[in-house]
Structure P
Amino acid sequence: MPLVSGKKLLEDAHTNGYAIGAFSVDHLNSIVAVIETAEEMESPVMVQTGQGTFKQTKMNYLAALVKEVASDAKIPVALHLDHGTGFEQAIQAIRCGYTSLMFDGSRLDIEENISITRQIKIASETLGLPLEAELGKLGTRGSDEIQLLTDPDEAEYFAKETNVDSLAVALGNIHAAYGEDLSINLEHLKIINDRVGIPIVLHGGTGVLHDDIKKAIQLGVSKVNIATEWRRATIDYLRSELSNEDQNNFFALNMGIRNTICDIVRTKIELFGSLGKA
């Protein structure tokens, strides 16, 4: 079917107590793996692309691939812009056919973040597309970035001033955590959720304890981002396969990459509770 607006997906997840899996994609194998696995599990899904991917592949190329694969699926698929850089990129994404947007102004002071978010919200709302924003600082594994939990007072103020559709928050979660067990501050999440009343987004979902993710969904998390886990798993798979000098079957490697991603998507859909929700 054609791509759908992410707004309906988020609202249904928020109302019915599950989370949408938002899987970052970089290439055709990842796109096919995410969408076909979601279809197999009768789950709605978000496919998302971010700034690192755009350094390798143009936005319009990625959008065209996602639209083509989604057109063969019988489940709702939304295409999400992850960590958008501003108004100009948001408009570019809309023109390419994205059906869900994010602006990440978490490094700006709150008033500038509000100002840019409002501008993008006007454009997205006109087309019935949801806008996600971010407050707080997650940090990235291996960098010197300082983590800073989202301030509940700022979150409440920001949500009222922008009318944003969802909010990514910092709870002790970090980007690029792999092979780690991270606990998040669930009490802090509850306070924020009670204040804002809109879908909460959990970035850096790869390293968070499964029990914490389940509890977070009960406390308002309606979208969980997954990227590092499948990327690192495919590297591990290739490293293992290529250690055998007799392995020269490119097509078998290609299918192995796809199957590795499928296994992760399958596990996450079950964890997020979106199985059968399509």
Structure Q
Amino acid sequence: MRLVRRVKEMQSISRRLHEEKKRVGFVPTMGSLHDGHLSLIRLARKMCDTLVVSVFVNPTQFSPSEDFTRYPRDIERDKKLCESEGTDILFAPETDDMYPEDFSTYVVEERLSLPLCGRSRPTHFRGVTTVVTKLFNIIRPTFAVFGQKDAQQAFVIERMVRDLNFDIEIVVAPIVREKDGLAMSSRNRYLSPKEREEATAIFRSLSGVKQMVRKGERKTSPLIKLIRDEIARTETGRLDYAEIVDTRTLSPVEVIEDDVLVAVAAQFGRARLIDNIIIKKDEL
């Protein structure tokens, strides 16, 4: 595995891979890798000639009050994990190489990025779309793999790729969970033992929603109430949002008639956790 630190070096490698007509798979990460990330890497490895994984804690997607400085970083461990999974190139650029001092250009998606996490984190998706655009331009992948846990992010990236005519396939991989259902996240390590136990209320509420839909419930208000009540029963949890939205527009729906995203964000101690399920029309 080759570790690349500089943008120009990665661009030179990318040009060569493009000239050789290699199928390049790409998995963007912020590091602190866990089994959720590794599932994306394994999926990409099966689909490409050359696999590139990036590790970059992107400052532009954090607000001043968020956890950029304390976000977990362990590049040596990440290197070992990437190498063990057959990664060809680990791209771990320096911040000043990605964002020079006079950086002033951003990429903004103006519809799907506004609801859900966009309300709580108004500058977040501008940072995501900007850094992903930069990474796409540097690496020039054939396809890129994102996780469904960050469902809104995946929808925003798919729209950006469509609207800006990137010749890149976006692959969305399933959520990987702990044995008790908690979605894997680098921020889970912020949780105290009590918070960790109570955070399972998120997945429990989503499972309850799925059961109610299977039993015939189509109105979203009682489904959202179930989520709110489940989080409210915890001592350490504080709900940010619980919404059921159309998967094409991310607009709230009152009655489930088509594919919907059931999305939850909640704060447990220092950790803001997100999770979701997608209910397909053919499941109704």
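Where a number appears in this text, it was derived from the coordinates with a stated rule and is not lab data. Values in this document were obtained by computation on a predicted structure and should not be read as measured data. Cβ atoms are built from the backbone, for glycine too; each structure is taken alone.
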State the single structure among P, Q that was used to calculate helix-only ellipticity at 222 nm (-39500 (n - 2.57) for each DSSP H run of 4 or more, over all residues; to 500), giving -11000. Q
Which structure, out of P, Q, was mean count of other Cβ atoms within 10 Å over residues 91-98 derived from, given a value of 18.5? P
With Cα extents along the principal axes in Å, for residues 19-106 alone coming out at 39, 32, 18, pick the structure among P, Q it was computed from. Q
Which one of P, Q has FRET efficiency 1/(1 + (r/R0)^6) of positions 171 and 243 (r between Cβ atoms, R0 = 35 Å, to 0.05), as calculated from the coordinates, equal to 0.35? P
Comparing distance in nm of label points 7 Å out along Cα→Cβ at positions 155 and 259 across P, Q, which is largest? P
Working back from -0.51, -0.79, -1.14 (log10 I(q)/I(0) by the Debye sum over Cα atoms at q = 0.11, 0.14, 0.18 Å⁻¹, for residues 123-266 alone, computed), options P, Q, answer is structure Q
Can you rank P, Q by distance in nm of label points 7 Å out along Cα→Cβ at positions 11 and 99 and just name the one with the largest value? Q
Identify which of structures P, Q gives the largest calculated value of relative contact order in percent (Cα under 8 Å, 6 or more apart). P
